[in-house]
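FYI, it's all coordinate maths here, none of it is from the lab. In this text, all values refer to a predicted model and were calculated from it rather than measured experimentally.
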Structure I
Amino acid sequence: MDDGKKGIKNFIEMAIDEDLARGKVKQIVTRFPPEPNGYLHIGHAKSICLNFGIAKKYQGRCHLRFDDTNPEKEEQEYIESIEKDVHWLGFDWGEHLYYASDYYERFYFYAEELIEKGLAYVDDLNAQEIREYRGTLTAPGKVSPFRTRSLEENLDLFRRMKAGEFKDGEKVLRAKIDMASPNMNMRDPVIYRIKKTAHPRTGDKWCIYPMYDFAHCISDAIEGITHSICTLEFEDHRPLYDWFLDNISIENHPRQIEFARLNLTQTVMSKRRLLTLVSEGYVRGWDDPRMPTIAGLRRRGYTPESIRAFAEAVGVAKAYSVVDSAMLEHFVRDDLNKRAPRVMGVLHPLKVIIDNYPQNKEEWLEAENNPNDEDSGVRSVPFSREIYIEDDDFMEIPAKKYFRLSPGREVRLKHAYYITCTHVVKNDDGTIKEIHCDYDPESRGGWTADERKVRGTLHWVSAAHSVKAEIRLYEPLLREGEGDFQELLNEGSQTVIDDARLEPGLGNVKPGSHFQFLRLGYFISDPDSSDGRPVFNRIVGLKDTWAKVSR
């Protein structure tokens with residue numbers, strides 16, 4: 001993975017090249033270490049692409065390791081969803097699937113080693129007191145009164161913690177580093193805490209669990225990771241990462257390198273906040289198409305190819321930045337433009353009756369499936385006397401530069417004929433009931449002997465053959481602005497249309513099938529579809545705002 005420009009290496013790759021040139025490492029080994037406490041989101045997708053991509057580029061390997069050190073928040077559902085997401089994105093860890101819980105015995109051994117070296121102690125301060133003693137960015141911390149316990153007492157207390165003699169929060173094990181350090185992470189961080197909670201994999205075997213900073217670096221070292229690639233918020237944790245590995249009897253010492261995490265406009269990028277959206281019913285679930293989770297993006301219709309291309313284009317940076325969501329939309333639009341079959345659907349049907357077309361006649365017209373794919377072939381679509389067009393494709397009193405259907409105006413029906421509006425029939429309340437037109441029977445396929453041109457081309461479906469469908473349209477989950485994310489939630493993020501009409505071939509398509517609805521955008525069939533009653537999600541519209549701005 002480069003910085004978005006082909007052939008130009010990013011700073012992580014340059015660091016790896018340096019380590020290889022010096023002989024510091026021989027085979028590159030990276031890892032993706034998610035905590036199974038929620039579903040992965042688009043930010044994780046960038047990290048997945050980076051870690052697996054670097055391993056592939058350097059002919060190394062990338063591990064998938066679950067950071068399952070907090071049993072209160074971890075579930076098997078999340079583990080399964082993470083494995084599915086990584087595979088869906090196109091990556092495979094092979095035999096290298098690991099769990100931090102695989103190393104609990106090793107973690108405990110190294111914790112005792114730190115105690116024996118006088119580098120860790122059991123503290124009786126509670127969580128609030130530890131925070132108060134920690135100090136501030138401008139004031140040093142205070143030494144705990146329990147910091148001077150003897151090695152024997154610390155070992156005894158730690159073993160009794162492991163045996164379950166104490167209550168949750170009654171004692172912790174802390175590293176003995178420097179309470180005056182300018183780096184808050186070095187002020188005697190907690191290594192172990194008591195949690196009498198059964199673990200999904202180890203059951204009730206343990207009632208003490210290691211903290212992330214302690215477990216993470218040791219897991220990396222045990223697995224032979226060469227480069228621990230983290231997001232920028234772990235930069236201040238790097239001295240602690242190195243301190244732990246420098247002070248225990250382990251040979252491998254990975255190099256931690258940090259990069260800026262992905263931030264998208266109008267998007268929630270926090271597992272905690274995403275969990276709030278799910279648990280409080282703001283969305284239908286983790287895979288709601290409005291969610292930035294990989295599961296949500298998949299259901300929305302994004303392709304793994306488009307997400308990988310997006311991650312490549314965003315590149316790897318050291319500085320915090322926010323990426324326009326339109327950039328992500330550009331890449332799925334670009335991908336689907338090449339592969340998605342073209343079809344016709346009418347979201348807001350307005351009936352058109354072609355008076356001079358025979359009443360009992362129907363014909364099947366040839367339509368190309370994708371002009372950008374020579375091998376996509378053609379399909380047949382039915383045409384009859386009564387059709388549906390979009391209601392906004394007709395204007396009784398046309399505005400300036402309006403080139404669609406209006407009284408006396410001729411337009412072209414895609415793949416079909418030229419029609420001219422003759423009159424309008426209205427309901428009692430003055431709304432339009434139906435449009436009446438005449439067609440030119442010599443204009444089939446959009447060509448006429450006199451080669452006359454029309455300004456407007458409309459999509460349509462045959463009324464008699466059309467399939468009724470539910471269409472779900474999505475907008476950003478958050479409105480633009482600043483403030484609490486719940487206050488910025490967009491109430492109009494989902495619109496459901498329950499009376500759309502589609503060409504008949506879309507009546508029973510497989511969920512997950514992509515299409516371009518002519519003039520409307522890209523859509524995917526949703527798992528909620530049933531026989532004869534399809535449901536489609538709009539992925540993106542056809543207009544690409546990011547491509548224009550980025551040129």
Structure II
Amino acid sequence: MVLFTFTRAYPWQSLLMIVALLLAGLAEGSSMSILLPLLSIAVESVPGAEQAQQSEFAQMITGSLQRLGITPNVGSLLVVGVVGIVIKSALLLVADRQVGYTKARVTTDLRLRLLRAVMSSRWDYFVHQPIGRLTNSMATEAWRASIAYEFGVGIIAYGLQAIIYGVVAFMVSWQATLASLGAGLVILFLSHFLVKMTRKAGKRQTNLLKSLLARMTDTLNSVKTMKAMGRENLADGVLQTETSRLNQALEKEVFSKAVLSAAQEPMFAIVIAVGMFVLLQRWQMPIAEVLVLVLVLTRVLLHLGKIQKHYQKMVAAESAYWSMLEAVQEADAKREEYSGVAPPPLDTSIELSGVGFSYDGVPLLRDVDMTIPAGALTTIIGQSGSGKTTILDLIAGLHRPESGALNVDGVSLATVDLRKWRRQIGYAPQEAILLHDSILNNITLGDPALSEEDARVALEKADAWAFVDEMEDGLETSVGERGARISSGQRQRIMLARALVHRPRLLILDEATSALDRASEEAICNTLKSLCGELTIVAVSHQPALADFADVVYRMSQGTVEGGPDATAPGTTRTAVS
């Protein structure tokens with residue numbers, strides 16, 4: 001059960017909570033036990049009332065009080081009862097606070113655990129995961145898992161209180177207590193089918209939310225395209241089926257919870273009424289004992305009912321925890337290993353020798369030979385699907401060659417610590433997708449080691465400082481959702497600044513200038529050219545500007561490098577491989 005899993009994960013927090021709940025239950029049980037001698041004294045004080053012999057339990061209570069130096073009269077008994085309630089309330093405050101803190105920690109820990117697992121997974125695993133599914137796990141499933149924990153704790157709380165009340169009732173009359181407990185358990189058994197219905201509805205919700213959030217994410221990413229073509233009404237059709245199914249699952253959960261809540265109280269009332277009749281009419285039990293017994297047994301039955309209700313709510317939410325745990329374990333199984341030798345400083349070159357690679361069974365590269373000189377600007381050109389971006393992914397260590405070798409300064413990249421290698425890389429992808437945040441945070445990504453001055457220098461290198469400086473809020477300007485408040489060219493230049501801000505040794509550009517006009521592209525090319533020597537640049541492009549400025553140019557076609565060296569541009573060491 002999910003509650004045991006959480007208890008093992010948070011042992012000290014769970015122990016503190018259980019101890020506080022147990023002591024609170026004992027304090028409340030002590031207060032309830034005072035009622036029997038209190039009612040006996042009250043009944044005996046009524047004029048004309050017969051003096052009844054106190055039960056063994058009442059005598060035990062009064063004897064315990066006398067040994068503590070407390071005279072068992074109405075005033076002292078009331079004080080003891082009130083003190084017990086005050087102590088119980090204080091202990092419940094401690095327990096409730098611990099539950100709240102642990103619940104929040106459960107949510108945070110699950111989200112961080114999934115995030116770390118996904119971010120540490122191999123790239124080929126990540127690209128197969130719908131973003132909506134991961135978003136759903138981070139948001140909905142983590143929250144529902146903490147709800148399952150909260151209701152699980154409620155089961156413990158009501159269970160402890162039911163046990164303590166049951167002990168009090170047992171000491172008053174064990175026969176009546178056993179009969180009431182038996183009837184209560186029969187009621188719980190008969191209504192258990194509603195719990196099963198809720199569990200099934202909860203599992204269905206978890207599965208449907210995965211599908212719905214995945215589709216919703218994809219749809220929202222296409223809003224601009226759909227609105228531009230006047231087809232935004234299609235979004236309703238895409239999501240309607242999953243939404244309707246989710247609504248049906250929610251309705252079943254609500255129905256089963258409502259029926260259980262509505263049915264329990266009348267059934268327990270019948271048990272209490274029948275029991276009270278038997279105690280008064282058949283067993284001729286004193287009225288004081290009957291009142292206390294009915295009060296305590298009512299609390300026992302109500303707590304048993306609350307246990308079942310909390311269990312019902314817990315099973316409705318626990319499927320989210322198991323789903324999230326499955327996602328974490330799946331990502332952990334695809335964890336990328338970061339062991340290996342320290343990466344070389346890239347002083348000479350990156351060499352691909354006979355490299356072959358396929359993805360999902362489709363060959364993308366075949367027998368590729370390529371030398372990328374250190375400190376130079378190397379451009380790879382070719383049509384879409386020719387394998388240009390795949391080469392960049394191999395250089396970044398996102399994929400490993402299936403055949404051939406990829407060496408950096410003569411050291412195989414397969415033997416290098418990839419995390420340390422990637423920290424030497426600046427990467428600007430083709431899709432300039434920015435965070436809905438300030439320009440500063442989009443460049444530094446919140447890295448505390450990077451300052452505003454670092455961001456400004458990076459923007460200057462990316463030929464972007466001029467337009468940022470003209471903005472009213474400068475570096476604090478928000479770029480909007482996915483960078484929608486600035487132009488596509490400005491987005492790509494900010495992405496380039498992000499790649500440069502941590503002063504990499506290798507700069508990888510994947511069509512990073514494709515959205516720029518000719519003048520802006522040439523300005524960035526001049527900037528990149530000035531960086532040669534300070535760092536190594538590898539750029540993929542289908543436009544001529546980068547190729548014109550490059551030191552080395554390779555042309556890709558259908559996964560292979562075409563031709564051989566055949567030209568040297570005036571005033572450079574440019575070699576064109578075409």
Structure III
Amino acid sequence: MPTRAEVLAQLTAPGEPFELVISELYGQPCRTFKNAPATLGTLFEEARSDETFIVYQDERYSFQEAYDQAARIASLLSQEYGVVKGDRVAISMRNYPEWIFSFMAVTSLGAIAVAMNALWTSDEMEYGLRDCGAKVLIADQERLDRLAGCSEDLSLHVLAVRPASELGDGARDLSEALQAFESSSMPDNSVEPTDEAIIFYTSGSTGHPKGAVSCHRNILSALMSWELDLASSFIENEEEPPELGHQAATLLAVPLFHATGSHAVYLMSYRQQRKIVSMYKWDPVIAAELIERERVTSFVAPAAMTGDLVLTAQRTNRDLSTLMSVGGGGAPRAPEQVKDIDQSFTNALPGTGWGMTETNAIGTGIGGKHYLERPASSGRCSAVLDLRIVDEQGNELPAGERGELQVRGTSIFKGYWNRPDANAETFVDGRWLRTGDVAYLDEDGFIFIVDRIKDLVIRGGENIGCGQVEAALLEHPSVIEASVYAVPDERLGEEVGATVYSEGTIAEEELREFLSTRLARFEIPRYFHLTTVPLPRIASGKIFKRQIREDAVARLETAG
């Protein structure tokens with residue numbers, strides 16, 4: 001059997017569809033796909049067809065119909081709101097079809113689509129809008145309700161998607177505003193591959209979320225890399241792509257404001273002419289119904305959701321045989337679940353990968369027999385990226401030794417929006433991205449993520465900065481010290497735990513109610529340990545977080 005290196009060399013050679021050439025990006029030479037679409041607008045235009053693109057409840061749109069809707073929104077933004085290249089347009093809503101139409105419109109214009117976290121509170125929403133300097137906000141009713149809690153001096157236009165109540169001053173119903181653009185074509189633009197296309201906010205270990213900025217080439221490089229990985233896996237394993245006999249389809253159950261949902265599920269569907277079946281919210285029973293009805297062939301989600309689907313598959317009589325792959329991302333998957341996926345579906349093979357918002361969701365990947373043989377691995381490096389494991393001094397380490405994972409290449413983002421300080425901390429030796437993950441490589445080039453340097457909780461794929469939660473707790477007048485940490489959770493991978501030192505007695509419910517106006521619901525600790533003695537500290541005077549976390553985990557295990 002050919003090696004992966006041999007297969008990649010074959011597929012990326014001159015004259016091949018995945019031919020790689022050297023181009024300069026952000027001042028550094030990078031491997032670039034010669035035949036990739038130049039921009040996202042090109043990607044959308046080339047995909048126009050009568051094949052079904054979006055299914056949402058009883059609504060269905062073809063690729064051409066989606067493009068037409070996007071062209072109308074682009075015309076509205078351009079002609080009535082003066083949106084031009086470089087302007088930021090924020091999108092904040094559930095996974096409605098309008099999210100996709102709006103994203104297509106904004107990026108086709110050369111403007112920057114800001115994918116706002118739909119779970120944010122009013123304060124977080126206001127921060128994001130101010131930070132990116134959004135000219136227009138396109139939002140659904142739930143987000144409009146939160147916008148009402150923001151300061152009145154926010155200067156932006158608002159377009160409402162599926163409003164359910166009377167709109168406030170300055171807001172317009174998108175569907176009504178589009179009536180003047182019934183037969184619009186996509187406005188002319190001069191978008192370049194290196195123009196900024198998106199801002200996705202990502203939570204760090206401290207402070208406010210940071211806006212990760214990527215250009216069109218960054219994103220398209222990731223999409224082409226996934227295609228290349230899939231093609232190479234068939235050749236490497238001497239297998240033929242399956243003959244479906246029907247349109248490929250994928251289930252969209254993760255938020256589009258995350259790179260997994262936007263890139264691996266949504267954007268990957270254009271060139272594959274793949275149908276997207278979008279859910280209002282996650283429900284494994286409804287997911288099984290949709291998989292059967294729409295003949296869904298792939299599902300990508302964090303371990304918590306794929307685990308839910310495994311249990312449903314074992315208990316339901318639904319025909320899930322069309323599923324060919326169950327992919328993971330956003331959070332590690334227990335090795336036992338890898339085997340469960342293989343055993344619980346007729347045809348579906350498990351897969352996963354490692355990536356970040358900053359890498360446009362791509363980095364490493366693994367699937368099929370390789371994953372079954374190495375269920376704790378996150379796979380091998382993408383063809384357009386380089387990775388290395390380094391010690392604290394920045395020296396590269398050999399296979400088997402643990403250190404920080406660093407990556408560089410064509411899909412690595414440009415940097416954080418208006419954060420030169422964060423960029424200086426994140427990039428080293430030119431364009432090597434410090435990931436904050438502790439990992440090691442085995443002799444065959446498979447990577448294993450074993451720990452984190454950054455102080456984060458990854459709850460079902462959501463990054464939660466411990467420092468942000470600690471800061472909110474310390475606002476309570478009775479709280480003297482607080483330590484927030486990750487607690488293992490069978491379904492979500494990790495949950496938020498907090499040890500709180502206070503004067504007198506505080507009830508957990510009082511703390512939760514206090515935090516409800518300061519944090520998003522998923523950021524509020526599930527587990528509290530309340531104490532009236534100071535928290536332990538190390539010799540430097542810092543709180544001994546590792547010991548506090550170990551004690552908390554031991555208490556939970558004892559409690560059963």
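Brief remarks on what is shown
- Read-out percent of Cα pairs over 22 Å apart, for residues 112-239 alone, computed value 54, structure in I, II, III: III
- With mean projected area of the Cα convex hull in nm² derived as 37.5, matching label from I, II, III: II
- Entry that produces 92, 39, 28 once Cα extents along the principal axes in Å, for residues 8-279 alone is calculated, selected from I, II, III: II
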